[in-house]
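Heads up, there are several structures right after this.
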Structure 1
Amino acid sequence: MSDKSVAGFSKMGKNQKIDWVNTAYGNGNTSISTTLKTFWVDDPMLQKTIDGFSENTVSNFIMPYGLAPNFLIDGQTYCVPMVIEESSVVAAAAAAAKYWQERGGFKTTILGMVKVGQVHFIWDGNSDLLKSLFPVLEAELRKGAADITENMIKRGGGITEIELLDFTDKEPGLYQLRAHFETCDSMGANFINTVLENFATTLENFFFNHQEIPDHYRDVNIIMSILSNYTPLCVVRSEVSCKISELGTFANGMMADQLAEKFRMAVRIAHIDPYRATTHNKGIYNGIDAVVLATGNDFRAIEAAGHTYAARDGQYKSLSHCEISDGIFRFWLDVPLALGTIGGLTSLHPLAKNTLDILGNPSAEQLMRIVASVGLAQNFAAVKSLVTTGIQSGHMKMHIMNILNSLQANEAEINATLQFFEDKTITFAGVRDFIHNQRNIS
């Protein structure tokens, strides 16, 4: 075994893991050890809780936790926590929130709350027979899972539908049980997966015991039982609208009617061109992911669902829409958001609980409305910048502090740099040269 390999790593203590990585990958440089330990929290119980979130943890990776105030959503004003490393995102969300607060705010509609799970299996028997027996099988599936679903049903959720899908034209013997679930305020992953694995056992017993199944077709091969992160029936709409005349005036003297038309065309381009749509939707998820992270939800699952939804018609397109009709500018976003406000990290992570407190302890449905509105605000800010000043002007103004920090600028140098570049194009090289000149002068 090489000196860069290790056995029994997961069984080592945290300090042992750090010592090993120092030796194997840090050439004995103790700065690695020092840096990792610098980001431990002082409270041992809190650190133990954080360590338990993942495997082989040796430190904490710090991300900024910012606030975007003035989100008027369905008549209620929110201050929204956002976890993201890019300052321009929070600034843009806050600016868009303030802009639309003065024009009626965000209006939302829940288009569905249904989540999906699947049992994939191979069976070589007659498909018509299986389809004819499916009503009996469905009753057995529901009966077998009754103990698991009892509490969820009491809360207003449970299994809403079970389908049998035939994929034998694509793969011999391949079928799927597709189940729809309502999981109330829980994201529901563990609940759904437990039900699906119970379905798999019931399915095996059904094929083995049902008298109408021929003896030579009693074997069924369960491939896998798992929820789907694609949730096209768990969708929320957020929208803003106002008279074109109320949009105001913009940079470079652009008038409201010009802005409205250029904005509509920019969104239209993102429906036509997948290259543009990808960046367009990434901007939406700048906002969505930041709030999803702050609430302890699964941003990876949320993004996967959204990107699949954006391609549901066979071509990847914008998740947002814009129209101009009878002098009214309307901009809206339809997005799948399978979120939870109880269970998982939302209950365990102190800052996730803090986020939900700041948001007024919303239900899962309310959180969907908030998150979608932040995504729409982010998209509005980005597209507005693109069709007026361009994206780099505002972005680099926010990024200049990162440049100054990387150059280890002191307070006097920071103030001088900010004043100098107030009306100039900001680049890393330009800021670096200015700082070097300041230091040479002094």
Structure 2
Amino acid sequence: MKFIVRPSIISGNITPPPSKSHTLRALLFALMGEGKTTIYNYLHSADSAAMIQAIQHFGGKVQTFPHKLEIIGVGPRPPFAEDVIDAGNSGLVLRLIGAMAALIPSYTVITGDISIRHNRPIQPLLSALSQLDVFATSSRLDGYAPIIIKGPLHGGRAQLEGNDSQPVSALLIASSFSTKSTELFVHSPGERPWIDLTLQWLNFLGIPYRRSNYEYYYIYGNSHYKGFQYTIPSDCSSMAFPLAAALITHSAITIDNIDPTDVQGDKKIIHTLSHMGATLFAKNSSLHVKRGGLYGKRFDVNDYVDALPILAVIGCFAEGKTEIYNGAIARKKESDRIHAITNELKKMEAAIEEREDGLIVHHSKLKGAHLESHYDHRIAMSLTVAALGAEGQSSINGVECIQKTYPTFAMDMQRLGAKIEVIS
């Protein structure tokens, strides 16, 4: 599937899709609860489907409705897995289920697609689980999926690198259900808002823990709780794409259903763009966006590293130089996002320089080009936005990956007036 994109002016209101990160955590916590959980406004996506299938393999009973999910959980001692777990394209499913499987005294095998098996390292999680006396190994001994896990996890002490937040979140959740307490020592903690998101879930469910900054955690273990009700907030990382599209096309739009109290790290892009000169103001649960004079700045993106590709696009339309740094973990996502966005924007004649941990972007007059998504939803959407502000027509191949987090992206943008043609 591909998009044909032409320069556009957009206007109107748009509601971003529900948060992927919240949806996947909600599903896992629903499995570990006792009785019925209802999740409202969940994200319909391949990642959600992978997590639903995973919790079903562990005995969770799931009923799917258009606007809610009902899950009957198994409690804090899940049974043996019914089959091999396929994480699909989701690094978060791989890490969360990998750690949860450590609670079970039998072998669990977890695999995924080619990106999961070759580009999403899981050795930090495997090493930490091994320190906790869990059998945890990569089947090819290369630090990637497929992985084999055998518990039970009884608690203890473990150290791990924290530049990728997902293994830390996975261990915080799994340790909450271990039979004894667990101490985690995290070196070089990164992506801290995503740890905050996990801790927000522990707080919501009354799961006790202690912490010192983001470097030490004491998890008491033996947690249990009843099923719950939860409404998934909008995804702030998906919000970034229509927001950026308005700014680079000199348009005005309103983004609805934004929760200003939610801890999602990608909300920081609002502050970033205001700092660059954009005119943004919030009222109630809506964000009003109007193009201001954009000026290049220097940004540490570690707290919202998923925004790196769209920030690179915005940098092309900002006066002067935009420097994006401390984003090396972006190389280990669905694609090497630093290299991918550099390569594709250069096709559009962008003045962009790749650095080990980020990018330097100079104001550029983008031209339409034939582009590749690198099978990465954030690259595909970022390039679509770039094409809306470029001269001439662009084509973007491999856009089916957008289904991962924003299945209605093309339709929503078309409603705003974006000239996007979908070719199957």
Structure 3
Amino acid sequence: MKETIFSFIDTAENLAIELETELCKRPAIAPESGGEGELDKAIWLESWLKEQGFPFERIDIKDERAKNGVRPNLVIDVSAACKSETAAMDSGTLWIMSHLDVVPPGEMSLWESDPWIVIRKDDGPLGPRLIGRGVEDNQQGLTSSLIAAVACKKTGITLERPVKILLCADEECGSTYGMAALLKKRPELFRKDDFVLIPDGGDSKGETIEIAEKNLLWLEFTTRGKQAHGSRPDLGTNAHLAGAELAVRLHNKLNETFNEHNSLFEPDYSTFQPTKKTANVPNINTIPGEDQFCMDMRILPQYPIKTVLNKINSVIEELTIKYGVTISYTIAQQVESKATPEDSALVVMLSDAVKEVYNIKTRQIGIGGGTVGAFLRNKGIHCAVWSRIDDTAHQPNEYALIANILGDAKVMALLMWHHP
């Protein structure tokens, strides 16, 4: 039966091109980035799913900034359209989860073609590739999952457990209208014994399986003192001076305090970096009475964010006394994530499937960036982020190799057929 599934997927190149082309021509850009959201792409997918005979549900999250005031999320019931073992349908569901939204194309002059029209090029050593915004991030995973579902349905295999595909909104801008909202609005969607494959990260060989994320903390600090003339600092309180020392002190103190290493990650330590600096006064000869800067913190999962904030507060207290200023901060983003066990059944079965398709031995890693997997892991649901990609996401002339689209579809089909 495996050979039958693989043979079907080997002939699905035209389907891959059709899906990528139709999805790409419907830009799904978040309102934060000047777009209307994902509705047009979701509506096209609904029509396609009906033609293919897959039951689905659209879960809209209200967002007045978006087209028709909604951000759509699609739940596709693959097992309902395929042969299934009735006795196994009460077990945990295998989910394959991609996102509908894409980022803007950026500087148009850097593109060799219209980013919203997929073109095919056969000029690479790894075979033909499709070029266009979103074709890899995350339409490669989306397309592969749909091809795998069609392969299971058309070849008549019997699924051993429930299988669903979830296509989320708003991944690129924090998942407020996607996974985070789904877990609040429809908590019954997921069970603790579910398994989730997220094909939204990986490497060109397909050997890395992401099972953990650093805790993410973005802070914006505001220091308030007293404005004065540059020649009379004695009459003012320099907010910039206090803010500058705060940035340096936090960088040094936090690295010194939270100094453990974890070989899953690269780099294998927590990072605490001052980043964005907001303009204060417009001229050189004024002592600023207010100053702002931001920090990006990627913290190893063994350190709770609350512990880091306690240390930050103690540093702020010291500098408030030293400079006679007031210091406050707002949390721009805060995500704490548990890890998926390295011996999770999902990881084991995924590793076996990758070995079967690509003849690659996988290894587990952690990442510094955040994914939607964090929301699920914190609910006790095992997630793995994996795909075979050249990692051209967010770049001009983004592309996806057809061989990767079809190869990943084979991996997913194996999981749908025999999964944990």
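Overview of values
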{"read-out": "For 1.20 (Cα Rg over 2.2 N^0.38 Å, calculated) the corresponding structure among 1, 2, 3", "value": "1"}
{"read-out": "Parent structure of the calculated result 21.5, given that mean count of other Cβ atoms within 10 Å over residues 263-270 is the read-out and 1, 2, 3 the choices", "value": "2"}
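Laboratory data are not the source of any read-out in this text; all were calculated from the coordinates shown. Since this is a predicted model, take the numbers as computed values, not measurements. Cβ atoms are built from the backbone, for glycine too; each structure is taken alone.
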